[in-house]
Structure P
Amino acid sequence: MVEVTPKILLNIKQVTEATGISRASIYRQMKGGRLPFVKLGSRTLFRPADIKQFVDQNVRAAD
């Protein structure tokens, strides 16, 4: 049996694929301080918990 360890950090491509949020929108949210990120050298990475919290905070009820 193979155990899969969840990733600690996700890159932009993984976040766009998991959420359906465009790359441009992710960068806008980062610039606006609404989406936390980790910068390691030239790489921009995200913690899955921060992505989930961001999505949860932006859920709106239908009128």
Structure Q
Amino acid sequence: MLLKLYVKFQDLKNNEDGQDLVEYALVVALIAFGATAGMSTLATGINAAFNTISSKLAANL
């Protein structure tokens, strides 16, 4: 009985199934962080483009 318990604990210790989930979560967090940083830069560029278009339209009317 003690041998079965020992083998069960060794199996639980060597089990790496949860490790994949943690790695996927880290990859998703990294992608979300990159997307957020990229979106703010993109939003600034789009805002500048619309301001330029707006000022040129206002000058020609």
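Bear in mind that the values in this text are calculations on the coordinates, not laboratory data. Given the structure is predicted, the values throughout are model-derived calculations rather than measurements. Cβ atoms are built from the backbone, for glycine too; each structure is taken alone.
Tabulated values for the structure
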read-out	value
With helix-only ellipticity at 222 nm (-39500 (n - 2.57) for each DSSP H run of 4 or more, over all residues; to 500) derived as -12000, matching label from P, Q	P
Which of P, Q leads on Kirkwood radius over Cα pairs in Å, largest value	Q
Origin of the derived value 6.4 (distance in nm of label points 7 Å out along Cα→Cβ at positions 8 and 48; candidates P, Q)	Q
